[in-house]
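Several structures are given next for inspection.
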Structure P
Amino acid sequence: MEKFVQIKDKETENKKFKVIAAVVRNDEGKILLVYRIKRNPGWAFPSGTGASAKFGQTPEEGVYDEVKVDTGLNIEDVKPLVRIPISDDKLVDETVAFSCKAKTTEEVRMNPKYVGDYAWVDLDDPRLDDLPFDQPKIIAAYREYLRQ
């Protein structure tokens, strides 16, 4: 299985990290997918270990930075969505996903280092059927969240 992150500095060596993922919705109820250009290229939710790994942020703090780094968006109305344990990775112990809303006045500004494209999609978009890693569990949790 491909790794989420390769970290080799002394400060982070031998530690376990959390992947932070965000289901970002807009005012129309569409959700944001980004086209990842590194590590398993393809459509996915904004996600990564990013600042949470490097600076010791909690997932609740790091989700703001993950979305900002990938998309340039500021988010609000952040709610915990699902925690998914990962047992077969040496560096990552779980994915922590959040539901959130993009602030309405902002435009997506892709980070060309990580993101090649983006799309606001409906929940029936076929790209949601082919998400990488544990992201199918995230969209399932989001659909359940909407039913409540």
Structure Q
Amino acid sequence: MMANPKHSIESETLPDFTNRTFNFAPPYRSDQPHLFRSFGDTLKDVTDGYFNANLNPVISALFVAGNPRNDPMIGKTFLTVEKKQKDGWEIVRTDNDYDTRFYWQYKHPLLGMSEARIEWHVDSSVKPGIYRLGYFGHSRASFSK
């Protein structure tokens, strides 16, 4: 407990520079979906069944993706873990959580085809229920800025 609860440092709110960020990464090619697929399609779905959270399973899914550099998703998320409720789905995890992972890679670099793998490292604190994984991203068309 503090003897004097008054803040010792007074400061103004810092400015938000997120709209003025620089990107020094080299340019990249346009994105193409996999043959007979669309961006966001599931390539490898979560295995149906029951998981014992005490065994700390890793739940994963693979999606047709665009390069994540198309949108850095500042203030947004590349992934969600959602739990089914009576009235819909509730987001319980995002890419901001320690137990989720987002991996992206070119599957066919010369063709611009890529994939995103989402992982959820389930621990014993997770309540039983029905969950799903969601992927969010953007693709870049040929000849676009």
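What follows draws every value from the coordinates through simple rules; no lab data is involved. Everything numeric here is computed off the predicted structure, so don't read it as measured data.
Okay, here's what the table says:
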item	result
Given 0 for helix-only ellipticity at 222 nm (-39500 (n - 2.57) for each DSSP H run of 4 or more, over all residues; to 500), calculated: source structure among P, Q	Q
Computed 0.98 for Cα Rg over 2.2 N^0.38 Å - originating structure among P, Q	P
